[in-house]
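Trainee: Following are the structures in question.
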Structure I
Amino acid sequence: MNHLKGIHHVTAITSSAEKNYQFFTYVLGMRLVKKTVNQDDIQTYHLFFADDNGSPGTDMTFFDFPGIPKGVHGTNEIFKTSFRVPSDTALEYWVKRFDRLEVKHTGIKEQFGKNTLSFVDFDDQQYQLISDENNEGVAAGTPWQKGPIPLEYAITGLGPIFVRVANFDYFKEMMEKVLMFKEIAHEGPFHLFEVGEGGNGAQVVVEYNAILPPARQGFGTVHHAAFRVEDRSVLEEWISRMEGFGFNTSGFVDRYFFGSLYARVAPQILFEFATDGPGFMGDEPYETLGEKLSLPPFLEPKREQIEKYVRPIDTVRSTIEFIKE
C-alpha cells in the first residue's frame, strides 16, 4: 500500500473573495495560481493561493459561499492551517510585518521543538507560520519570486494542519490504522502525527478537547484538508482501502487540476486525497497564473452564465512590480 505523501492543500471558507485575495497577495505574499469556481456550486468563487509554481503541498484554497453565516470554532473541526517559512529569523521578520500591518498574532512560541507564530485574518480564520529551521522530510516549495516578501523570509508551502476532536481514541486509531500515520510526540492535549517522509509538510496535530461545544462551519473556518497521493492508480488504491474500512466515499472525482477522493473520517471532519498532477499550468502560462477566470473543460460551455454569477475581481499582477519590504 502506498503511503500518503503529506499535505496536499487546505480549503477554507471566506466572507469575501476580494478581501481574501488582498490578504493572501499583499500581506502573506502567496501567489494566486488559479481563479476558478466551485465545481459543485458555480455561483461560488474558488481561489487557490500557492507557491511560485503552484506545487502540490503548497496551496490554501477558499470558497466564498453567498450568504453563508460566520462559523464558530469548537471541537470536531480542522481548526488551524500552518504555512512553512525557511527559518527562525523569518518568524522575527513576520512579527514586525504583522505589527506594521495590524495583523493579530500571538508572538513566537515553541511547539514540538519548532518555533511558530499564530495569527488570524479578517474572518478569524486560524493560521500559524512554522519555522523549517532544522526540519527534515517533505521538501518545501518555491516562494513567489515576484511577490512582496523577501525570498529568505517568504512562505514556501503548507505545514501541519490542526484537528480538534472530542473522541481522541477513535481518531488516533483511524489515523494510525486507516491512514497509516504514526504518533511521534505529544504535549498536553496535543498529539503530533506524521506520514511518509515526515517533517512539517506531512504532519497533523490532533488536539483532544471534549469541553468545547461542536464547531459550526461557516466563513472563517476550514471546509476540508487534503493529502497527497502520487497519481490516479494510487488514488484507486485509497478508494478501495477507505471503502474496505467501511467509510462512505465520493469515489473518484476529476477536479481537472488533480484527481480527488473525499471521505468524512469523523464527525464534521472531511478529508480529501488528491493526486499531485496534472497541476495548474495546463490552461494558463506561468507569467499570468490566476489572472483570468479559469474553468475546467466541462464548465467552459457555461462560461457566459458563470461570469454573470460571479462578480469580476481584478487579479492581474504581471503588470505590477512589487517592492519587497
Structure II
Amino acid sequence: MRDLNYFQIKILLMSFVVTVILAIGIIPILKKLKIGQIEREDGPSSHLNKQGTPTMGGIIMAIATAILSIFMFVYYAVSEAQVEVDMAYRLIPLVIITVGFGIVGCIDDIKKLVFKNTKGLKPAYKMMGLLVIAVIYCLYLIKGINLGTDTYIPFFKLYINIPIYIYIPFAIFVMLGTTNAINLTDGVDGLCPTVSTIILSCLTVIAVMLDVKEVIVFGTIMVGTCLGFLIFNIHPAKVFMGDTGSLLLGGAIVAMALYLKMPLLLIIIALIPVIETASVIIQVVYYKKTGNRIFKMAPLHHHFELSGWGENKVVSVFGALTLLFCIIGLISI
C-alpha cells in the first residue's frame, strides 16, 4: 500500500483547489440565473440585506466531491495491489450517499429558487428520498461488505452487537437525524461548513487511527472541499450552500460515522447540530403548550444573533465548541 498519509496532503490540496476554481466559475452563473437567497420576513432583520445572494452553492461541493472521488477511484483501481483496488470500490458508496443526499436537497432548492415555490419539495417526498438512500446504504454496509452491526460505545471502549432488526431502524434514524441537524445548523454565514469541517476532520482522524483507508481518502476529500467552499461562504457570504450543501454534508458525516461503526460518537462530536435541533423542538413544543417562546428565535444561532452576537462571533464560538467536543470524542475512543 502506497504511503497514504503523505498522499492525504495532496488529496486535501487538490480538493481545496478544485472547489475554489469551481466556485469562481459557478457563482457568477448562479448570479446570472438569479438563483438568489429568499430571506424569511420573520428572521433576523440583519439578514434582509442578504436577499438575492447566490444560493444552491452546494452544487459546487457536490461537483468537487464527484470529481475528486472519480480521480481517486481511477488512481487506486488501476493499482496492481488488490488491497488498493478493493479500497477504490469501497469508496463508491460513501460518495453515492453523500451526493445522493445532496441531490435531494438540490431538488428542494430548485423548486424554491428556480420555480419560486417557497415551500420547496414536500416534506414527505423529501423524507422519502432521504429514506430510500439511507436504506440502501444500510443494506450495503450489512450485506454488501458484511460490516456487521457491532457499534462502538464511547468511553466504555467496547463494541456491542445490535440485533439487525434493531440496528437497521437505528441506523436509518441516525442518518435522517444527522442530515436534518446539519441542515438546521446552516443559517449564519460560514457556520455550517465550519462546524462540518471540524466534525469531518475528527472522523478522518479516527479513520487514520483505525486504518480504514477508504474513509481516510473520502474524509480528506470532504475536508478540502469544505475549506474551499468556506472561502466564499464566510461572512459576508458570496454564496450560500442551500439544502444542496447542508444535506450533502450531513450525508458525508453520517456515512463516515456508520462506516467506522461509531454512530453514537456523533452525540459528542456533533453536539452543536444536536443542540440546534433540540432548540427547535423545544421552541415548538413550548410555544404550542404556553403560547410563549423560550428562545428569541430558533434554531439557537438566531437566538444569539438577536442577543447581540455578530455572525462571526456565533461561528467562532460554535466552531470552538465543536472542536472541544471533537477532542472529547477522540479521548472517548
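Quick note: the coordinates plus some simple rules give every number you see, no bench work behind them. What you see is a predicted model; the values in this text were computed from it and never measured. Cβ atoms are built from the backbone, for glycine too; each structure is taken alone.
Trainee: With distance in nm of label points 7 Å out along Cα→Cβ at positions 7 and 311 derived from the coordinates and found to be 3.9, which of I, II does the value describe?
Mentor: Only one of I, II returns 3.9 for distance in nm of label points 7 Å out along Cα→Cβ at positions 7 and 311, namely II.
Trainee: Now, a different point. Out of I, II, which one gives 33, 61, 6 for P(r) over Cα pairs in 20 Å bins from 0, in percent as computed from the coordinates?
Mentor: Computed on structure I.
Trainee: If we compute mean count of other Cβ atoms within 10 Å over residues 175-182 for structures I, II, which one ends up with the highest value?
Mentor: Once mean count of other Cβ atoms within 10 Å over residues 175-182 is tallied for I, II, the winner is II.
Trainee: Then there's this: If helix-only ellipticity at 222 nm (-39500 (n - 2.57) for each DSSP H run of 4 or more, over all residues; to 500) is computed to be -23500, which of I, II is the source?
Mentor: The read-out comes from structure II.
Trainee: By the measure distance in nm of label points 7 Å out along Cα→Cβ at positions 135 and 191, tell me the structure among I, II with the highest figure.
Mentor: II
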